[in-house]
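So, here come the structures, one by one.
Bear in mind that the values in this text are calculations on the coordinates, not laboratory data. The structure presented is a predicted model; accordingly, all values stated were derived computationally and were not measured. Cβ atoms are built from the backbone, for glycine too; each structure is taken alone.
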Structure 1
Amino acid sequence: MTMGPTGTGARVTRARSPRNTLIRTWAPRSGPAARIYVFPHAGAGALAVRGLAAAAPEWMEIVALRLPGRESRLRERPLTDLDEAVTTVADTVLATDDGTCPAFWFGACAGSVLAFETATRLAGAGRAAGIVVSSRSAPHIAVAGAPEDDEATVKELVALGGIRPELVASPEALKLLLPAVTADQRLVDGYRRPARAGTDLPILALHGVDDPLLGAGDMRAWGTHTTSTTRVARIPGGHFLLDDSPQALAAEMAEFTLSVTRSAHP
């Protein structure tokens, strides 16, 4: 029986989740020692998380959070209210996560806001042990607003390396992609928190060495928002680390979750 970092060998089998639901578990683990809930970058769905799941160690389960308006949920109305999105995810996790292993929350880019807010809400229910953020400055630092229109959105995605050239050349593909991107950007547009601790969860803040928007100082500032520890790490890649560096992301998350769970169970 495989032993995880918490020292438990309990086995809990979780079925692969249906394609059209909020939760999509890639490679479900038997008795995982840590479960990572992942909010991908704006407009992305569960497929953006597949590389991270493939790179994760056997004891760590990766769960993608697929909001409405993308992939098999394409016909559903995208969410544009942050509180509604957080409530939807929190309620679903409370109903489906049995709490048998520590839950961690990871957000990429705009998803960092959702990860931070959801983890903060669920900490008291025992469904949050730590937070991982990437490619997003701390909540008290002003962030540029969402692009004004689709043309500006595409231009920004191209500049940051967040869209494949063949999609830019396809009006049909853009018509499917852009509503979710725009909705996610509006979801966090204007999001701010004062520079004071809002959680007691440890934070891992990651940014790409080639990210043109962020530096170490932007990520260190996340430490203002927790009474616990904050670790900052630079990894290879640009702004979209789920695409650029899934192996490096998985390695950093594994080290972080091991550290947190060992501290909780010395």
Structure 2
Amino acid sequence: MAVSPSSNAQQARQALAKRLADLCRDAGLNGQDMADRCGWHRSKSSRIMNGRTPPSADDIRAWCRACGAEDQTEDLVASLRAADGMWVDWRRMERTGLRRAQEAVLPLFERTRWFRSYSPSFVPGLLQTRDYTGAVLRATQRRRVLIDDVDEAVAVRMARQQILHQGGRFAFLAEESVLRNGLGGREVQREQLEHLLAAGALPSVSLGIVPTRTDRTRMPTEGFYMFDSAQVNVEMVSGYLTLVQPSEVRAYADTFTMLGDMAVFGAGAQALIGRALDDLR
């Protein structure tokens, strides 16, 4: 599935710009009138209406006052925040370190009752060992984060795994190549695979491995996480994408189902993990 984070966020911003332009026209105003009433240069109101410049929350409040539509202010500000929150680049998300970025998503995990994830590159986070998580986050910190709080971030990730025992349902899909990615070295890999066998047997967990094969019907896609049927998060190279539109969430649910149809579970998954373990011995 090809997902453009910039296009998703831009569509939301364009929808907001159209609503603001409609408000202006419904009030019998044009761009110059709006600029005069708000004390702006005319080019600013034109850029906002055409979606070339995103408004601030204060801009929206001034816009609604100028149009006599204060009753729509909070709804429009909420739309702005939703658009802004749809795409967050890693530099912004991790500017204060990895620990706070991990803590920020904890409430979302805690309130989710049906969690699904597809992992093309790494063992799913909720099933990782401490040392494997440390290897993942250390590589992340070296690549893009100035603050070194990896140990604290690992502790947060480990604590998060308690949700596996608190009544929710968890479905994980991973590519077979994940079992052989070499991350952290042989000892870390061996411990991780042994843990994966144990974690996959938990009553709350469904673990599927998509075998490496030449006749597969769907190619690997980006890794994603589904929180109930309300939200999907996608980790891209440059940032973190949040999708809440029902049609987009359904598209990822359909993709998860199709990938699941190609996966093996239970004894089949254990056999693939066991084979990867044997290669490390």
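Could you figure out which one of 1, 2 the value 0.60 for FRET efficiency 1/(1 + (r/R0)^6) of positions 29 and 157 (r between Cβ atoms, R0 = 35 Å, to 0.05) was computed from? Computed on structure 1.
With Kirkwood radius over Cα pairs in Å, for residues 61-108 alone derived from the coordinates and found to be 12.3, which of 1, 2 does the value describe? Corresponding structure: 1.
Which structure, out of 1, 2, was distance in nm of label points 7 Å out along Cα→Cβ at positions 37 and 221 calculated from, if the result is 2.6? Comparing all candidates, it corresponds to 1. Structures 1, 2 were shown, and mean count of other Cβ atoms within 10 Å over residues 197-204 at 18.6 was computed from 1. Quick check on the output: 7, 32, 39, 18, 4, 0 is P(r) over Cα pairs in 10 Å bins from 0, in percent, derived from one of 1, 2. Which one produced it? Answer for the origin of the read-out: 1.
For the set 1, 2, ranking by FRET efficiency 1/(1 + (r/R0)^6) of positions 133 and 149 (r between Cβ atoms, R0 = 30 Å, to 0.05) places 2 highest.
Identify the structure, out of 1, 2, from whose coordinates helix-only ellipticity at 222 nm (-39500 (n - 2.57) for each DSSP H run of 4 or more, over all residues; to 500) was calculated to give -16500. Before the final figure, lay out each step's value.
Working: 1: -10500; 2: -16500.
For helix-only ellipticity at 222 nm (-39500 (n - 2.57) for each DSSP H run of 4 or more, over all residues; to 500), the value -16500 is produced by structure 2.
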